[in-house]
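Next up, some structures in structure tokens.
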Structure I
């Protein structure tokens, strides 16, 4: 098989879907907006107002800088807002222990420690327990997401497993892809978990593995079979992708595997073609790409970009083709285990206190406009 290397975009794996203003979702609206929150609680205000305007429950899965009590107080200031808030361990520990969280893969990601995939998986399982049909993941740095766009997502979930938005400004890309764009080369943006609707009522729910680009992996089946429904565009808060060079090291393994996998899909193949021989060629071509980009940034004296690309190359040099094959195998194990867990959740409908218990969540709160109690029946502090 010929090697194509990393693509500038994966647009052929998206389906740009039409929308007519008079259309309404036949299967119902978005029932919950799920936020994997890690920033300070005041960042929730925009998405809390959105949830209130849409008549959706706000689900805040909080960790790191997002304090549960402060988040509840923020919700209590917003007319019409109803929220469930839960504290998730920063280290991702809990009842869901995916194979992709193994120390081998953490080392391949330069010791990356993230609970983002855990939060997304918990959001899916919570929705199953509560009997919701449509939810939307919205990151806490997303801005200018309107009820109109949420209604569009809900409409297209009637016939799709996913319907999402591309984060075009500030672009939602990896450090390496930001470096590509910064020298004037074309660089696409794919639908991501930052603003993603999920048809939770579908027979199969896809797991978000513990890796950078966890959303690309969850979307992979849909991307290969039908193309992911692309509903439109949204924005996120701007940041400096080169501020911390270590960020590129954390991202490199997940970025490599996701880009390599989607490259196969672009050529009409499936993951069975992702052999050790394929990864050997793809790793070599990615290294050449990053070195070329680094040379161009060096010529322009872009010091921080060069430092970031050095970290990406350093990490890439530690990844072997067998590691990529092993990760895909572990991801498949996670998918099998998660599918069984999701089916159990569907068969075990319950209210949210019991659902939190089933999911191993011991610190949770509920809040609504004017009401952010410090203690609740069944809540644990």
Structure II
């Protein structure tokens, strides 16, 4: 832990009224502990205090007309969790960055805080592949503002970390002011948002599996990283991604293994999820877009098949992780995409969880080969924690 930098405050009630006129939340407020956020005419404001809520929590697993990228829990007790995830991968070198804003305690989420609901993590790699990381907590809680159109803004109070978006989710900016890392990461979306089983629309099912929600606001973007890490400039353009997950039971009790990835492959933006729940039931989700139009967004059986090239499926708890994945994705009228993603740089390395960046290649119906880069991960809870 490297300490915290204070973010400027304003009167809480004035902030709530003022936020209704803003497309984004540029900086945070530190509201009184007894204050409760009230909906404004244009935005919904939710304050999450640092202390755990003592009672049951109502999750949101069905979409509506409001708040695609907002918080999905009515309150936060010690068993539930909600996060906002951002990443950028460089297409030219080994640079990457992953930023995670968490609302969770240690019972709800591995790595969560035992004392404070709002915490955040930054991991990444320099151009030479060397890893860096930073973790912090927000001792005064967090504020999430959600626009009617779907976009959101969040501030982890006193942690020096915020994100903001335009209401339509086309542009996101993550701002970082911490003792180790400073700067901004900007995302300009080039792919429409989606839920696990289809595009953004009311009354959609938000569960990739039971008790586990997913909403992908930015499946692909042109991103700019402009930060310093320990005083070293880190500047590059790359392919960016943003989504959120949430659950109303402890994270480790919802599944045994998942494979997840996003990649820019030729002119296509692809995202896939292969999820095995705690009862060994397998669900999948596939997404592909091209030129700003969704080609497929489906959770039907056979929508996508993901298999490790050098390991068993379903996975086992042998401590081994795949070196690559083969993906077969149904693109409907466009045909069948066959692709391979290969790990090249390890971004996260713990016994139950590996995250990598690397090259992607593939073709549709055996046609010309397309190339690109992406990020993928394997979370295997069958492996021992240490």
Structure III
């Protein structure tokens, strides 16, 4: 999902005992054929977003989106400061809460999750509380949060399947820290992960943020419990399964950057390295091969999605009129999907200029733009190449 750049503003530190460290996790090789078969099709179901019209369809800034098993979904429009509920086809159902400080109101949401089929959980650091809304949009309960953190980003909040709430409260040079709370808001423990990375920078592209092929470590909260961890050098992940950690790895071959693709990135890197505030150790070089993955996440259906690097394709671009390097080689959003227990499910490739923002069951939601550059949400159903349901 498109999110604001990370802001390392931390209003309060928390002294809690860390979660017990897991022993060396067993490794599962997932080198077999895809359980979903060769090729997954994305069938368009609907879309949301117009350049004009009523505010519930003219989207201002989509900060969060969560979907239910039935296909309906909720978005938080950060420009309007409003949660909105939509049907599976993208038709507006109603607003949930409103801007303010009273019951059922919020100032700025940094997290949104769906517990079960219809209990919407919203993290509002402005009011320092977590609010639970029912399917009818009414407040079920609210609890005070054990942190006043205002760390921004796409992975600062999660509610796991058992109802425990996880909020990021710290981000260091090479580590990330989360407080884990019981459903009533009382602290349970802390989760810490390594996020060490090499020098680089990020460019915003139609398919999402694109880094300079950096090797790094990843750690983020999982709805399945605990932290989801990975290295961008390996097509694999480590996740918590039944209270224990399990590592899943699949064989992969390095993808070389094409000659023209690499030349474009080298021009961008040259511009970056030429900035007066860039230190020698911060200078960026472009490798000849791409890492295995750039990111990952777990969905609420027991699956782990690895955001995999892929061969790039050249697309026509509009001249900006500015004297700066231009990127014309782009990668489609490509995900290698696994069951958290280790089964390889298959590869999902998205249409050009679509960024994956949410998954639930066989439904996926993407962030894209319309002909007049208006914000749009694409709604798709995943099926096998034959058109049959995915199954397990």
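Where a number appears in this text, it was derived from the coordinates with a stated rule and is not lab data. Note that the structure is a prediction, hence the values are computed from the model and not measured. Cβ atoms are built from the backbone, for glycine too; each structure is taken alone.
Observations, loosely collected:
- Per mean count of other Cβ atoms within 10 Å over residues 47-54, the highest-valued of structures I, II, III: I
- Taking distance in nm of label points 7 Å out along Cα→Cβ at positions 55 and 335 as the criterion, the highest value among I, II, III goes to II.
- Entry that produces 58, 44, 40 once Cα extents along the principal axes in Å is calculated, selected from I, II, III: I
- Test item: relative contact order in percent (Cα under 8 Å, 6 or more apart) calculated as 26, pick one of I, II, III: I
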